[in-house]
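**Student:** Below are structures written as structure tokens.
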Structure I
Amino acid sequence: MTAKPQQNTELDIRKGIRSSVIGVVINLSLALIKCLAGVIGHSFALIADGIESFGDVVSSSVVAFGIWIAIKPPDQNHPYGHGKAEPIAAIVVSLALVGAAILIAIESISEIQTPHRLPEPYTLAVLLAVVIIKILLSRYVGSVGEHIEDTA
């Protein structure tokens, strides 16, 4: 088995960008579905999950932008290239996820203290479908990232 070269090939870069775009489209669709189902079905958890999916859209966009910057060739200001853009994108996404988790936790505590109407039963089916789709998406994006050795 031959060792993979240090730099990603153009095909690898395209695969990385493609997986990010697919992630953006799927997460945006899921966010809209969850928010709509949450509002109609009186499920604050589903609304929060929809908002979290909008965060995933932003995260995937940051990753795609990081890859786009990283593939630029060396220039006068960056004689060693722009490869550090990928790990910086990963750090930005990680910090955004921590911030979102904190905000959701704070809002959840607030919502627990206020009585609400019970959610409609179909909201559980929406959540189950979302979990399955997210698992499949995560495996796909993870396998692409592993294949192209992308940290973001």
Structure II
Amino acid sequence: MKEFERKQLVERIDRDGATVGVRIPDRVEVQGEEVELRDFVFEIKRRETVPPGERDRVERAKRNLRRERLERRERIEAGEIGYEEGEALADAVVGIDRALEALESLGGSSVERDAEAQETADTKRWMSFLKQALGREDAQTRRGL
């Protein structure tokens, strides 16, 4: 895979809103085990809240999905795979992100979720601003401006 293709794929999976319009995959292999992801998410989402007995199962699933997402992202970043495989991995990562969003929306009250989402968005904007500001400053310094 070429460097610019790798960067495009990583940017695609890290982009805010990458999951908009994306379907949760029917099945995904998580930690070597095939999981009926779509059925699991819809089974849990049908309920207004997660029953105490299911909470551990949902939390374990979220941890495993995060771990799987990270492993797939790292494979893309390593660049030791072909573009087609990288594209398939990126699609899977975005699908996993979509499932994680659905599962995350189950916890807490909507006010708490909204406040947490707002804080996360603010932090991302601030970090983006800082990177941009520092990047420009570094570029200007190198050019002698």
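Coordinate-derived values only; no laboratory data. For clarity, every value in this text was computed on a predicted model and none was experimentally measured. Cβ atoms are built from the backbone, for glycine too; each structure is taken alone.
**Student:** Once distance in nm of label points 7 Å out along Cα→Cβ at positions 18 and 122 is calculated for every structure in I, II, which label goes with the largest value? Present the calculation step by step, with values, prior to reporting the outcome.
**Tutor:** Working: I: 3.6; II: 2.5.
If we compare distance in nm of label points 7 Å out along Cα→Cβ at positions 18 and 122 over I, II, the biggest value is for I.
**Student:** Here's another thing I want to ask about it. Can you tell which of I, II yields 2.7 when distance in nm of label points 7 Å out along Cα→Cβ at positions 42 and 66 is derived from it?
**Tutor:** Numbers: I: 4.2; II: 2.7.
For distance in nm of label points 7 Å out along Cα→Cβ at positions 42 and 66, the value 2.7 is produced by structure II.
**Student:** Could I ask something else about it? Assign the value -27000, calculated as helix-only ellipticity at 222 nm (-39500 (n - 2.57) for each DSSP H run of 4 or more, over all residues; to 500), to the correct structure from I, II. Each step should come with its number before you reach the end.
**Tutor:** Working: I: -27000; II: -25000.
Structure of origin is I.
**Student:** Taking mean count of other Cβ atoms within 10 Å over residues 50-57 from the coordinates of each of I, II, which one would give 11.5?
**Tutor:** Numbers: I: 19.5; II: 11.5.
Only one of I, II returns 11.5 for mean count of other Cβ atoms within 10 Å over residues 50-57, namely II.
**Student:** Continuing with this model, one more query. Given a value of 1.9 for distance in nm of label points 7 Å out along Cα→Cβ at positions 10 and 130, point me to the structure among I, II it was derived from. It would help to have the intermediate numbers written out before the result.
**Tutor:** On the way: I: 4.0; II: 1.9.
Working through the options, I get structure II.
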